[in-house]
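Down below are the structures I want you to see.
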Structure P
Amino acid sequence: MEGILVTDTVRIPGDAIQFRATRSGGPGGQNVNKVASKVELRIDPARIEGLSEAALARLRHAIRNRLNAEGLWILTSERSRDQRFNLEDARAKAAEAVRAALVAPKTRVKSRPTRASKERRLESKKRDSERKKARRIPHD
């Protein structure tokens, strides 16, 4: 199987990909029963070349529900009635997922509430308190 070029430095080698075609489900008449158009790719994430440890960890987290017992990433495509188009679609899905894992998420910068927002919050609390106080039955 041919490898998948993700970026200039990152690629999924062909020997890390296993390909299998099966019969697709859903509507399609006799075509569904006869033609193996659904594509299943099994990719070993550990063998992706050019991926940093952090990016690999992000990828593993993103695909954690699509890993089998051996740790292989299972990708399927049955979008089309043509096996060739489904293979290209599955390869594109793999490349896009790896590309997304290359982008490090922005770290959250802690911020403090402004003086005005604190005053608005306290004013709101006072208003609510007065409203509830007015509902009470007065004591003698």
Structure Q
Amino acid sequence: MHWTLKSWDELTTEELYDILRLRGEVFVVGQSCTCTDPDGKDPFAYHLMMRTPEGEPAGYARLFPPGKYQKGASSFGRVAVRKPWRGQGWGKELTRRAVSFLKERWPDRPVVISAQQYLEDFYKEAGFRPSGEPYLEENMWHIRMVHD
């Protein structure tokens, strides 16, 4: 796989289109999520894209500097891997790269995410711990998780 990490200002129109298409495929169609995407937060984020050797978008995560999504913490979300590449460890690699970037850039801040509750064990394996009770976000159960 090929990886790119870009700020909003660095994205090309084609890259933005690929991101929105991938997120729509995974969240809106795949999970029947009735969320508004795009949600206005993309300009404040870094965009981590995973592409196949042929250039096809395969995975994505949106990374936030401290305070841009979670108060006092860096964060990431919209983690998505397209169906053909699921079950091969790419979600774990995407998460590892997201945490690594945020910890390198802001080492004194925790990484706080709003994880879909069914993925709690996945994120525990990546070093996160639950913090608080489950809550509804975008009509799906989520849990706040922290990586110190």
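No lab work stands behind these numbers, since they all come straight from the coordinates. The model shown is predicted, which means the values in this text are computed figures rather than measured ones. Cβ atoms are built from the backbone, for glycine too; each structure is taken alone.
Below are the figures for this structure:
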| read-out | value |
| --- | --- |
| Which of P, Q yields -6500 [helix-only ellipticity at 222 nm (-39500 (n - 2.57) for each DSSP H run of 4 or more, over all residues; to 500), calculated] | Q |
| Among P, Q, structure where volume of the Cα convex hull per residue in Å³ as derived comes to 264 | P |
| Origin of the value 1.19, where Cα Rg over 2.2 N^0.38 Å, for residues 68-123 alone was derived from one of P, Q | Q |
| For mean count of other Cβ atoms within 10 Å over residues 12-19 computed as 16.5, the structure of P, Q it came from | P |
| Which of P, Q yields 0.05 [FRET efficiency 1/(1 + (r/R0)^6) of positions 20 and 116 (r between Cβ atoms, R0 = 35 Å, to 0.05), calculated] | P |
